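Participant: Once you scroll down, you'll see the structures, which are given as structure tokens.
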Structure P
Amino acid sequence: MPDVKIAPSILSADFANLDAEVRDVLEGGADLLHLDVMDGHFVPNITFGPPVVKSLRRATDAVLDCHLMITEPTKYVESFVKAGADWVSIHVEAPDDIAAALKIIQDAGARPGIVLNPDTPVERAEPYLADVGLVLIMSVFPGFGGQSFIADVLDKVPALRALGYEGEISIDGGIAEETAPLAIAAGVDVMVAGTAVFGREDRAAAIRALRGSAA
């Protein structure tokens, strides 16, 4: 069984030294970079937009995984792909035409994904599973800090497989050394981690620990 992929979330990085921060985690064994985009409407927080994605694209050839916590994905997804996003995931709960947004992402040349909040059943994603290469399961509610890992959401992994979904499954929220083994045991393919990586001085050791190869 291949190692689970580790996707450090740059939201926990030092933005004053973002180039060095990104280089550090990638040299330390990270497989891709996770970019949390919040619009202040879909979630009560605002982060960044396509200009930061464009800057990161110039700094690295690593996969840029954009998680869009935005109300109107159809309006903005193409701009993120043009800025350099490789994967673009949107929330099934967004009050927008989800199928249209996924098609825009695909047509623009990126890999479309769908995101499920902790209280959203996998059946909400079922109409879109044939059109996505990634399902991102939130293990905390997006937009709020300091939440505990919601272990019950891991039941969605086998539920998605039971629906015939064969693409990658990612988990985001509260991933740390204590919770990573639960996610790995459930069968996730990608683990998003913020402070568990960027909050450590030795990022390579942090990544190894999340994979379960360090004590």
Structure Q
Amino acid sequence: MRLPKAGTVEIVPSILSADFARLADEIAIVESAGVSIVHLDVMDGHFVPNITIGPPVIAKLRKCSRLVFDAHLMISEPGKYAESFIEAGADHITFHIEAANQPLKLIDKIHNLGCTAGICLNPETPVDAIKSVGPVCDMVLVMTVRPGFGGQNFMPEAAKKISKIRDIVGPDIRIEVDGGIDPKTTPIVVSYGADTLVAGNAIFAKKDRIAAINAIRKAAE
């Protein structure tokens, strides 16, 4: 599975807010809503103050879904573990610029392993930090909350970086945004140039996941 080409707006459910006791079912529900990508939040308790899932869980989920697995590595040593996540079934690997000593080398490694690669920047990280790296990625992820926990409030100032990143990477690279995305904030980030919208609470905190996805999709039009 590959990331869709840039130019289409994709709603990307984040399993961080899903019911971890029934992840396969949760992914099947959002897949039935017509999404192409699911966001897998990987946290190590070191780079961020939370711990979630690792390669064994992704390997089990891979057997249950044909969606693009967008693995967001919120971990301190992404270069050490990227290959394990790809072997487990991740289709796309995003790592943090704040955690990588040699980001260009890691992007090459991910590409050579047959996977698409992305770079992420935290709300306080300036756009210049990814100026040389962004154009060789397949996707750039802008955090509009501080990584680690779901359900946080959207940070408007962080979202403004999207338009600057779009100027750097051009129209052929996806720009993903993660944090506080719902029908209210969706038009804001789309107007800045984001085309890949990660939503956790706005989907999985709702009883009707499909209706929640459709509400965000409508807001993006």
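No lab work stands behind these numbers, since they all come straight from the coordinates. What you see is a predicted model; the values in this text were computed from it and never measured. Cβ atoms are built from the backbone, for glycine too; each structure is taken alone.
Participant: Tell me which of P, Q gives 3.5 when you compute distance in nm of label points 7 Å out along Cα→Cβ at positions 109 and 197. Could the numbers behind the result be given before it?
Facilitator: Details: P: 2.5; Q: 3.5.
Matching structure: Q.
Participant: Further question: So distance in nm of label points 7 Å out along Cα→Cβ at positions 29 and 61, computed for just one structure, reads 1.5; which one of P, Q is that? List each step's numbers first, then the result.
Facilitator: Details: P: 2.4; Q: 1.5.
Among P, Q, the structure yielding 1.5 for distance in nm of label points 7 Å out along Cα→Cβ at positions 29 and 61 is Q.
Participant: Could I ask something else about it? Looking just at volume of the Cα convex hull per residue in Å³, for residues 77-204 alone, which of the labels P, Q belongs to the structure with the highest value? Numbers along the way, then the final one.
Facilitator: Details: P: 123; Q: 105.
When volume of the Cα convex hull per residue in Å³, for residues 77-204 alone is computed for each of P, Q, structure P gives the biggest number.
Participant: Let me ask you something else. Work out which structure the value 16.8 belongs to, where mean count of other Cβ atoms within 10 Å over residues 5-12 was derived from one of P, Q.
Facilitator: Of the structures listed, the value fits Q.
Participant: Out of P, Q, which structure matches 1.0 when distance in nm of label points 7 Å out along Cα→Cβ at positions 125 and 141 is calculated? Kindly include the intermediate steps, with their values, before the conclusion.
Facilitator: Numbers: P: 2.0; Q: 1.0.
Computing distance in nm of label points 7 Å out along Cα→Cβ at positions 125 and 141 on every structure in P, Q gives 1.0 only for Q.
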